[in-house]
Every structure is written in C-alpha cells, then in structure tokens.
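Below are structures written as structure tokens.
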Structure P
C-alpha cells in the first residue's frame, strides 16, 4: 500500500516534539517533483478498425493492414474504433484524452472528434475503452482511396507542445489510406404470403409493417447492404401439407419458384414464401424441425432466387430469412450444429464468426464466438468470411441485371430424391439463362437423346432439382447419371 504525504513523528531519547516534524513524501502516481512524461512515452495507438457489421482492421501495431479481411462498404453507416496500449512501465493515471480522426475526402476534410476517460489499455469487449467515431452512411460515397490520420491529445500536456502532448498515426506525420469498396447495393425481397389450406384454416402469415421492419433490420445488420427493400404480394393458396420433418417443403418451394417465373420480376429480386403450417411455432416445432428451404444458386441463376420459410414471426423468421437468402447467394453451411453441405472453405473450424461484430440497429458489439449466420448454432451473427462473400455476390447481382429472355423459354424441372433419383418432373418457365451445376439428362423413348441440365441442390434437405430442356415427343423415361430410368410424368403449367 502506498501513502501520499505520510507524516512520521520521530522521538529521540524518549522526548517527543511536535514542533519539528520530519516529512517523507511517497507517491503512487506521478511524482509532483519529477518532470512530466510525454504522452507517447505512456501509451501508443495499437489498433484502428472499422465496423460496419464485422470488424475490419486497418491498422495494427503501428502499421497499416495490407489486405482487409472484409470490404469497407460505401454508402453504409458504421463506426471507427481506435485502441490504445498503456505502457506497463509508465506512471499512468486515469484521465481524459481527446482524439481527432481526419478523413481527407474528395469533398473536403472531415474531422471527427471524441473525448474519453482512459484508465488502462483498451479492452476489445468494452466499447467505452476505445475512441469511437461514428460514420454516416454518406461518409464514403463510392469506391475510393481516402487518406486519413488520427491524433490523440492529452489536454494536460498541451501547454508543453505537440511533441509532449500528442500521439499520432501515422507517427511520421504522413497519411495512411482507407481503401473503400463500392456499395454492393440493395437487397430486394418480395414476400409471398402462402395461404395454408391443407387443414382448412386458410392461415396466412402476419406481414404487417412491424414484421417487415424486423426482417429489414435483421438483413441490414447481417448483410453489407446500402438498403434492404421489401414488398408483399397477394396470398398464394397452397393445398398441400407441410410438416416439420421436411415433407411438402420441396413442393412449396417449387411453387414459390414457379410464381417467380410467372411474375417475371427483374433479376435481382429474391422471392420469400412465408407460411404458418400450425397454429403456433410451439405446435409446429416441439423438438427439431425444418425452418426453411432454398436452392444454393449461382451468380447468374436469377430464376432460382427463391426460398420457403416458416412465418410465425419474431427472431426465428428473421434469422431464417437471412439464412435462406444466404443460400440463394451461393453460400453453403458453416460447420456448427451438424448441418449437411458444409462449405469446405469456411475458415473457422467451430463455425464461429472469427472476428468481432457490430450491430448497426442498436450500436452494440457482437462477440467473435457467436455462430455464423450460415450455421445451425445460436447465437448467430455473420463471419467476416460470409460477409465478404455476401458483398461479392450482391455486387455482381446488382451490377449485372440480366435481360429477360424474350419470349420466355419452357424447360423441365426434375425433382430428385435423397439418392439423387428423379421422382417427378414438370414443365416450367425460365426467364433468364441457366448457369447452375451442369449435369447430363438422358431422355428415352422412341429415340434416346441426351441434354445438358443444371442441378440445384437443396440446403436443408437431401436432393434438389434439375432444370433441363423439354423432352422430345415420344419420351417415356428419363435418367440422370448412374441412376436407373424413371418414368416421365410431365405436368404442364
């Protein structure tokens, strides 16, 4: 224990005097008689990171980061955090420091300021232990290189000059550069309320403003989007059963894809069919259950941008939509919770996010041990790997608006079971070119004809479907590689 200005009374030969005390000074902090230390001798700027959904380090240990783990997205809000490291050998005492972030934008210099109490080295999990600068959505308006520098100032040392009072990055007085990517654009959702007629209830999901606002918020938090737009179409009657174990899911998904083909929206629109096959979520899912189904689509597979999702509302529906649209964007599963079809390139073996996240909706940090949105584990967020992949797919889809094929082309959609065997087929409309996984389809009958089809795998159920050219007249059977022929049952629309 240390004491300041402790007075010791010394007795000599048993005679004490109170008139001549001897004072010994002890100090746990800064010795008042010593020269002040420069701020740079007491702490350093250890890290600078941008958060727009996931943590993106732009400076660490005094050096700029050469390759970002995820894109800095134009026209998206976020924060910049500056971390400090207090020297263990310093006599640091908690007090206020000021910081300035200088952004040298094409429109002019923008200076963001903040003052915080610095008690010790920054803690990544304690947002108040770092300098935090808010970025408006329009701070970065396009792909650009943004020079910047950051200054931390000790107002107590300011009278002694900058050499004593400031810590700067870059330390040599130059600027570093933020590499801002273009905005991936908007995620556009069209909700199809599926009217569940099988049990006579004719139930439709709630699609009021609050429900849609919750879906939009979840998508904005998890996806690197400038905006998320949602509209709602008329109810789609559905006569067939849909159960928690997966029966009926493939057919309702194909019904939603059929509706998309008939409506012929622009290529960037994702159709989301929502339905309530029981009176409550508890009645539907009392143990394990299927919550959604979607094909894993390629970047140009516009006609496959559709998903089927339970529509009981709340976080379950919001998270399921975010997950299923992720499959439409080409993402396989992350390895947590025992899903099938795991992405072999996912970088974190436990299926977690790998880096800290930031929730735009409530300005809160998300721990790096949260599970990736493409896994089966709660709590979920988005990894930098998935976030980066979302950005790449969104950018492609929104900058490569596909022209509709005129007139629309009729194809056969062949449903495959868990073994990959064809179980049924029907005629469907394709408004855009097919680019999915190539597979050979052989039609047998009066003559044998092989055609190239495209295979789209389901995400949560085994099997999938193949879209191929219509069979020639006289076809009685079809086969896909290594499987026995199956009788053709073509249902025209």
Structure Q
C-alpha cells in the first residue's frame, strides 16, 4: 500500500531537503499551492521511482500571505519544477517569486551571421486535423540545429473550472481534459479525492478501475504503432493496426457502453457490463504480435526508425520524462512497478528499451500493449471469480463504520501510470465536499521539453516520425 508522508519545512530548508530526496531516488511529481489567502502553503510532492519503498513524500512550505515571498527555485535540481513554479507565480498575483540559486545569467545563443542558416516556421494551424502548436526550426539545409516549441493555444483555464464542483461534476470535467486519456485523468482525480478523505477502496474496485486503465493503454498503443508505420509510408501495417483498434473499441463498448470508456468511472463505483472473453484477449495478442513483426521485418521502415530521434538516458532523466518516452531511453519510471495500485501490479515487470530512438519508443509501445493484455487477463479472471461470490463493498469502512474521514494533511494526491506516463492530481475539498483547489500534471508537460533534444542533428523530413514517436498531448499540456 502506498503511503503519503508529509513534512513541514522552512523555505530556507527546501533546497537541502529536495537534494536529499533526489539523491535517494525520488522524483518530483508536482508543486501545488494550497488555497489562499490564509494559510498559504506550497506542497512539493515526490515519489520514490528508484527503490523498494512505496512512499510519496510531501514537503510543505508555509508562507505568510500578506507579504511578498522569494523562494529558491528547484530548477537546477528538478528541471520539471520550472513549469509549476511559473504557474504558481501567476496564480499568486506576484506574491510568490521563485529565484534561481545561480546568480550567473544564461549565456545567450546567437546564430546571427552564420552562413547557410535559415528558419522554418510550422503551425499553429496545421495541414492535418490536429491540435495547435507552433514549431520553429533552425536548419542548415535539411539538418535541424534547434527547435523551438510554442504551446498554449489550447489554454482553457481548466483548473479554475473545477472550483466549486462536486466530485461527479469534477470527474466528468477531468475525463474531457484530453480525449485519449479519459481513464488516466479520471482515476487520478478519484485517487486524489479519496486520499483527501482517507477513503480506502476495496481490491475488487481497484481491479475494475485498473482494467479500464489497461484497455485505454492498449487502444492508444496499437493506434500509435499503426501511425508510426504510416509515417514511414507503410500503410498496410497502419490499416491492420486500425482493424485491431476497432476490435478493442468494441470490447470497450460492451464493457462500459462507451467506445472510449467515458462515464465508466464513478464516485459510487466503476460500472462494468460484459467482460471480454479470454479468446478475444488471446486474439488481440496474436494480431498485435503480427503487426509488430510486419513493421520490424520491413527493411526500409526499420532503417527509418532505427537511430532516428535519439534521446539519451541522462537527458530523459534531466527533463523528468514519463511513460514510453522515458522507458525507451532506459529510464525507469513506471508507477505500476514502484507504486502498485493492486496486488497484480506488485509483480509487474517494467518494460525498458535502451536505444532511445524511434524504434525504441515503438518497441516499448508494442511490448507494453502485450503486457497490458496479460494484466487484463488476470483482471478478467479475478472479476469472474468475484462474480460467483457476494458483491464486495466498494469502500472499506473504518472501525467506526464510516468510509469517510478527513485526511490529516488536509489535501489529497493521486497519480496513475496512464498510457503516456504518470498523470498526477492534487485536490483540496471544502466542508461541503466541493473542490476548492486542484493542480493537474499531465505527462506531456514534461515530455514536450525533451522533443527538441531528440530532434537535434536530425533532418526536417524525419520530424513527423520523431514527433509521432513522442505523440504528446497539446490539450494535456496547455490546461
């Protein structure tokens, strides 16, 4: 069982405390600001992703709201902190400022006057039906020197929309943040809310939720497998992948009455209708293996993917990348391994590749799709056995007969290993059980930062292939 440990520290102790956690294998999951004006607190939440301990650590920094506060940035320890710090500065209306511990200004990089250098702007309006993002390539001929990524065109003020919502209203909103991660966002919200109320969920309910999460992983991975083949001009493999996607969509519909699983999660328990058969699961495994074999056995496609879009393990760790982007570079970060949600995940073996290229990201997806189907088989068998016994309660009551009690720390944190990677929610609720504060971190927020590094020294025609191998969410990043 995952435990949340809160520790209050002074602002002057932050750098030392965060450095010790980093040295012990902890990763920064998010920085969240509690409701202000009083009391004003910053929550630095860390998870152990390099060890045996199933522990989440919250370093709480208390601030006085009636005066401006300058806090040392964690940017030099955890690069991913700078996005959260910038958001908190804006939301605090200037009351909180983060300063760098390095007084030296960054050295400007200028390519002016260099011979043969040009720039190629792309977007935010694209030729395809995709989300908006602006990319500016600095190139010599077709070789990419740098890439600047400008996002934010889908900023909707999502976190503010949660304020004052009931849990069911908030759950519906979370499921609409980014349409391919319905279960990842919905389950992370549920876990955060249950953490804020010290609610313990039964094993059967955890299995039902995990079943949906793995189905979401399978359908997105097989779609990406086909799309990667298509970007390498192998339309046959893409058509076969889309055929498999349709079969998974039909399984989802029979299971939850929705092809993308929307509406299945609920505060009152997960809705399950018709479980997939073992024959259907076995058929999916065979078909996925066949498509993967087609792609890997195609010499031209293999050459396009191998060595293209390289991201080293140190770079993957520096940017705190998540999901298949990290694991393709050998960077271990799967929450199912380090923070298992059910007893089957306690034996889960993380999928890792070491090549760090497009082919590595392709293979991580392929292998994870198959391991997810293995988990789905276990979940289906468990739920079938449960169906022959009396229905287990969804929530585990405490000794007083109540399933709800205030969390001692006054907030809740939930994270799940979505198909793109770790999806995290921080939640505070008021006395009426309405959302009073929420902070959301989609894995795309970290992974987008690594894309320019993977493109360095690549060629412009390889950008669509490399970008698809990352396949990050614009909506999940912009919020």
Structure R
C-alpha cells in the first residue's frame, strides 16, 4: 500500500520568507530532512505541486524547482500520471556510517516512581496470541460472525446516532447494560438492574476499580494459586498485599482462609474464578461456593467473582454465580465478551450491589475506564436480535469437538505419564505430570515450534505445580492431531532431560 501524504504540510515546512535562501531551497531542505529522518517513509507520495503551492501561498514553479532538485539528488522519483514518491533507495544508503554513540544521561533526570519500579520488576507472562497454535483462552476467531456484525455496523452508522459519538454514556435501559442484565437473568440466574451493570474495557479494569473503591493500601487480597499474574500485579500496584491460597481440583477452599479466631489479618477481598479457573483448570463445586460466601459474609470481606468461562459450557450442570446467592451485598461479579465473541472487542463488565453503584460509577468516571460507545451499541444490537444466543449454541458444539479430540489424542500419546482432563467448559485444559517434568523447557520448545502452551509453574506464587496449559478454541479440528504430536514430542524431551531420583536397590 502506498503511503499518501494525506495531512497538511505547513507543520513540516516552515518558510522563512525574509531569508537569503530561495524558497525552493528551503522546501528542498525541509523535505530532504524529513526523508532522511524517516518522517516521510520510503514510498510516500508527496503532495501535488499545485496543492502544495496553494497551501504555502507560493508560485507553483517554486515547488516544481524543489521537486526537480529532490529528484536530481536521488530522494524522489516521478511517475507520469501517478505523482512524486520518496525513492525506495536513498543516497545515504551508499554511505558508510559510524555507529552513533549512546545518548548521555541527562543530568538530574527524574527517577521512576517506586510504583513504576515495582511494575518493571513484575515477571508477567506473554500476552496470548491468535497467531500461535494451542493458545489458551483464544476463541475461534475464524468463526466470528463477521457478516452479521458488518450489517449491524452499517445500519448503526447510517442511523447517525449522535448519542453514540459524544461524551455521554447512554441510558442504562436502552443499551448494552440492559442487554447484559437480561442475558445474566436468563442464562446465569443472576438478577440485577441495568444500573448495576458497569461496562468497561477488561476484567483487569474491573480489578482496578474494585481496588480503588473497596480497599485501602496495605489491605490483604486472597487470590487463587496458581493464578492470574497480571491481575495480581494490578492489585499490588494499588498497594495491596497478596495472600496466595493453593487450589486443588475443586478450586479454592474457604477452610484455607484465616478466621477471626486465628488472630491473623483477614483478607479484605477474595478473588475467585469458579468455572474452569485459569490456569489450573479447576471448578468449584456448590459446597465450596457456599462455604466461601459464608466466610465472606461472616467476616465482612468482599468477593470478586471472575466468571469469564461460564458462557462456554457444553456439558454438565451450570451452577449459579456466587452473586446470585449473595444476600448481604458482599460479591462483585465480573465477566467479558473475550471468549463468547472476541478479545479484540475489549468489552467487559462489572455487576455491583445496589449500594455500591454510585461509588463505582464515580470511580469509573475519575479513571475514565470506559468502553467505546459505538462498540457497545453494536454488541447490544447483536444481543437484542438473538445473535449471541445462536452464536453460543453453535460455538459450544465446535469447542466440544475440539476439546474431545485434543484430550483423546493426548490420552493416547501421554496418558500414562500425565493427567489429561476432559473439560466441559472454557477454552483451555491444563495437563499435569505424574512423572518428573520440566514444564518451562517444554513450553520453550513448543514456542520455538509456533505453539503457545505456557508452563503452569510460571503462574505459581507458592509451591510449584508443573504442567502445561493448552488452548483448543482457535485451533481447527484438522490441525489438532499434529498439535498432539508436537506436544508429545516436547514432553518426551522435557521428561528425558529431568534428573530422576535413583531407585533403591
């Protein structure tokens, strides 16, 4: 694609009309400097001489003279009928250049804040990538309803909805908050008013809002271990202390939390993902959910329920959210459209108890944690017309097939050495070893082959749990057998490289 010089040039070219230097030389010098510095990339089409002369209020012949010199010195080329373009090869390409010296530190340069220093010290996992195989949590992007969205978008912009292009956030009963409230009531058994729904850009923004509204610096947050490291970083940057709570196959156990009788500090907030928790892959049974809710209510603590996987369920009985069973307003619920539709939409939401609505909406305003109004309008129309329900029904069948094929293949190849879960919800499965295993080495080997299968141990704050986290949502069925072979080969190599304890004679 040709780079077009689309924008007015008077900020680039400042003519000194009282100078002894002719105007055409000044124009030449400004363009030459812009080309050498990369401000005008190679291949960029320069503005027509007539248009530039008009913008600069000079004679066209002056611009032509400048372009003639640029061409003569090899900076531009002219194409009859097409225009004047920055050349692909510049005169400076043929010159030998010395490596520039590194910039000297500026005297008295301000140091980073303590918070920024901590931020740079966090060892955060890489972002998930749709370009890598088996990337966990990535939905089937090739199955996204592009045609339906394009029709809704065209209709939306033709309507010239001024309310969607201003600063306003819209009436809660007329947009996405209303559709989310309806969906939660019908699909999750969670009753709430549209005013309780706060639309944001991500569940990490939800964590930030919870930290600012409900907690103070020094308060303690209990989190699942292994857990969501970026979310933990969000809390730590807010000055909160982290208490990792180990999870097992049934998720977080409230019995592991301190009580008033222990005499230890109590967590002001507990963060849980009840359905196919990431990264461990556990789901909380009803008894543990009830126990956690009872603990929070008896100790005056809060619960942040991250229900990101609930929409993607193809088997088993879905249990109602903690929020639905909460009678004392201690649970804040959050989810997103990352898995139900696409992470690129950057749409998530909070549901807060009625008495917290004012505080949360004020914090949302102060930190400007909003999602774009036009995007909200498109998703609201998509939901109102029944497309989301139809899309989820179709995708559940696809994800069921992909998860079963991946699990069956892994069971045949490595089932003697690894626990292979047959998941019923979500977009990832976590395989855990029965033998000594270097999950970091295996993950690195898979990454070199184009697979995003992070090591479970990287997500642990407490005792290390080795394993590999495998996604299946964005990997087509016909590619899964080859993926199984790649995972098995990496595991074979990683297991062979681990020293095993000597057997007793």
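Laboratory data are not the source of any read-out in this text; all were calculated from the coordinates shown. Treat the numbers as computed from the prediction; the structure is a model and nothing was measured. Cβ atoms are built from the backbone, for glycine too; each structure is taken alone.
Here are the numbers:
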item	result
FRET efficiency 1/(1 + (r/R0)^6) of positions 156 and 348 (r between Cβ atoms, R0 = 41 Å, to 0.05) derived as 1.00 - corresponding label from P, Q, R	R
Structure responsible for 26.8, with mean count of other Cβ atoms within 10 Å over residues 180-187 calculated and labels P, Q, R on offer	Q
Read-out helix-only ellipticity at 222 nm (-39500 (n - 2.57) for each DSSP H run of 4 or more, over all residues; to 500), computed value -13000, structure in P, Q, R	Q
Among P, Q, R, which structure scores highest (criterion: Kirkwood radius over Cα pairs in Å)	R
Relative contact order in percent (Cα under 8 Å, 6 or more apart) derived as 11 - corresponding label from P, Q, R	P
When distance in nm of label points 7 Å out along Cα→Cβ at positions 68 and 436 is computed for each of P, Q, R, the largest belongs to	R
